[in-house]
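There are structures below to look over.
The numbers here are math on the coordinates, done by the rules we state, and not lab data. Worth saying up front: this structure is predicted, and the values here are computed from it rather than measured. Cβ atoms are built from the backbone, for glycine too; each structure is taken alone.
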Structure I
């Protein structure tokens, strides 16, 4: 019944609604649903945190919070592994992979799975954020809606961007940052006509959040201090520091995740990761959860930390201890986030970058003010600009960082230092890390979305679908006469020489036997293994298209064999790639 109604609607839509207007209507719908999802996730996390806080606030249970992350991670692993049966990891990386290699198709389950798992992980104090899970949710909503109404790759990808924009806009009440994030991080090719659906989706995401939550958004702050021109040299220094710390964050995250993933048993990995995280939280309690409350406390001049007072009573008010304590948290926040995700928790590194940047900016101002003997720099200003710097460096999204901080502070007073620090941090990070943390894994596996339009179309070609299996094979022990008989039957001019074990040992072309194929005297004396030659290169069916084209370019060949696990699979022809490329360009990219 539903499919019949859908078909009727789609036929009616093609006759009465132009594509551009239809995308706008879909953008509105995606923005509203993404906003509802953001509200639902935020509300559920705060409900869990409030329920757990009851135990923490009683004196005899004051340290019970250190086992909460362990419980949350193990619970998440069980749900993800045995109920939802989905792969965990960096959600936005999975979105980029879906755009790059899956023609923008995101599993339907992603519309709710990340909300469930991240609510548990973050609600129980996992040291990650909610932003990436809600972006995955919004993007999945956009992708599945695009699939439902039979949109092509380009329009489907635009709706994924709409979902991301609506999600960020809703969770931070920052519609401009939502649009910029979608353009900088999610989409690879944006035209003017694509802006309108993105803007609409972002606006409706923010409106939905405001209607349901009012001013209770994830993070906001009203500026107290003005920007002072004499602070510019210090902001330059902060930009360099945030750039280097961004590199540290990226590399430590990958190193820790790589080490913990060597533990193959999911439950054991979750338990060990949760215990390690609990130890860090015991020593540095602000690492518990997203950390926005700590940043708000620092912005408001509150330097005491709720549970650190129990362990560090007597020295918590000392300025030098505070410097050491903040430095330790800067050093170990990437470790805590990587342990949470690597152990099987669900969440993103969006919030950890803001947390780390805020601590770093505050620490920078604190050190200068302490050594200078008075208030030289505004701690709140440097905290906010530090958040922008680290986010710009780690995510490689300088414009998103600028507009996000500008919007959550409800003004553009700090716009100049935000631009300055963001640019310096991004440049410094890019010198050491070519790709963002989201893109790094895809770059290592060759699955990164190309920014070049031609390479983008090439990257979405499924190599396995264009392998040619119709070439007739021959044994290396066959005679010339048997080969000539095969030539009579075949419509191709290439003959793979395959042994009894299914291994390609050589190839023969018509050019190789043209001079002797009519010499009947050699039919029984000349063997195929005397005539064959090695192919100039070989391809794996799991190889990325850019690598394949590089091999064609380097060898000058028009046909190359496909070999998987030492077994002959078929051939790839350059002409087949070009034909497929042309069809993709018409159907998917320009359509």
Structure II
């Protein structure tokens, strides 16, 4: 017997805008838990493809199993999903959520449900549940999200008391004091403790330090360093997440770099991919289980916030077409499908097209980049013979990820986790780094002139100066080689500022001590990370070039490559009136690169003017 379809429409007036509400409302994983649904599990049975999944859970002792179509959405205005049930009292379900901006501010949130019962049990029970239980639970969740969207930091705290692990409260108090003493950041530590005590399970299962820093309005490196310290004292556990380059979801996690797989398969995107420290490996944290146990179950596996970089996703049958109107941020986007090769690149800018049509077919995508406005009307056409899932995604990766490439170049990480290594013989790309090599000029003569012990002490002091200046610029001292050092920075200007400041300090030695002159070379480009001599090290032609640039330095200048010179921040520093820097171009061949003529630059400071002579009147008074 085919039962009639039931329809429900509910509305809530909320104070926040659709853009503010979207990260909470579209997080269907958190929402399903908040409204009391059970955790879901994915079956291994095959489905029709295009990101369809076969899922199930047990509710009130009844097995619910269904085939779920991919969610469809247009950020931040609407999303929905269809389900065809294979077991349980429901035959089919469709949900559509709309966030409608209001002229006076705020949002009208509309929640629509189409539900067809499978049997008499469903026909009798679901109208009661929907009218008296579900509506109340949904309203409470949406009002909570409205409060979160309007709050200072927007972190999802739980209003009810959280049960800590046995002995967890005492451990938390002890470790809080220990961490505050070690970091000197008592206020920041208290904020972390609040998250541990009141944050919801999804936040604590995958703490992202940069996201916390942005929510708190503090420097990112401070929060990252605090989380690293919290791991050492036992408050947090760290994990390396391997992200799919398409859906950008975490597909594997490991507690050490050595345990991390180098090749992983993504079931959703149906691709194999390799670890890439620059983008696909992210450091996250979770609260230690001796403090608080967190629920790591999944309550929804395909909502919009699973892939927040995807601004729109639409499923079109063969030959079908659909219009989308959605706000876009300025920048570049890519439109693709899950099964057709290639993609269409788009750029959103104020002067772009108001209307555009894009057709996907087996013949391929248009080659030219399509420039659209910031609020375009896009028509999607499926010109293929098969159903296609269209995905419109931002090409820029989120800068809220603390990538492995950034973390392993952080001095605090290398100090605290010196045993964190890659597997032997493995080489991993870490993206572009600024490499600094230095060496003391005439250090042998220094030992001869003032004796071994004083010279050794001065050399050790010079390492201390370098470490301080490198740390100020968020760089890392990779290794010392005799009187020389190798350091890395994420930004060229940071490396240049650090070495110029160190040179100035060392050349201005206290009275009674000879000045030290530091030869230095800087280069920027792609590098690889390896394990060498039981430590993380960096290799590649960029490293080799930087090492050879140092040898061209006089000790009163820094030799930089053209890659450093052309960096916009470096150019701004060099041209700043107060910098007192002199730039001298020259060309040279480097050992090992005999067939290449390098364009290089010497950067030095203008000499300080001699101290002014005392005036005649002052000299007379002193007499």
Answer label among I, II for the case where mean count of other Cβ atoms within 10 Å over residues 5-12, calculated from the coordinates, equals 13.5: II
For -20000 (helix-only ellipticity at 222 nm (-39500 (n - 2.57) for each DSSP H run of 4 or more, over all residues; to 500), calculated) the corresponding structure among I, II: I
FRET efficiency 1/(1 + (r/R0)^6) of positions 181 and 437 (r between Cβ atoms, R0 = 35 Å, to 0.05) - highest-scoring structure of I, II: I
Entry that produces 17.6 once mean count of other Cβ atoms within 10 Å over residues 381-388 is calculated, selected from I, II: II
If Cα extents along the principal axes in Å, for residues 21-348 alone is computed and equals 64, 55, 36, the structure in I, II: I
Rg/Rh (Cα atoms, Kirkwood Rh) - highest-scoring structure of I, II: I
Which entry (I, II) yields the derived value 10 for relative contact order in percent (Cα under 8 Å, 6 or more apart): II
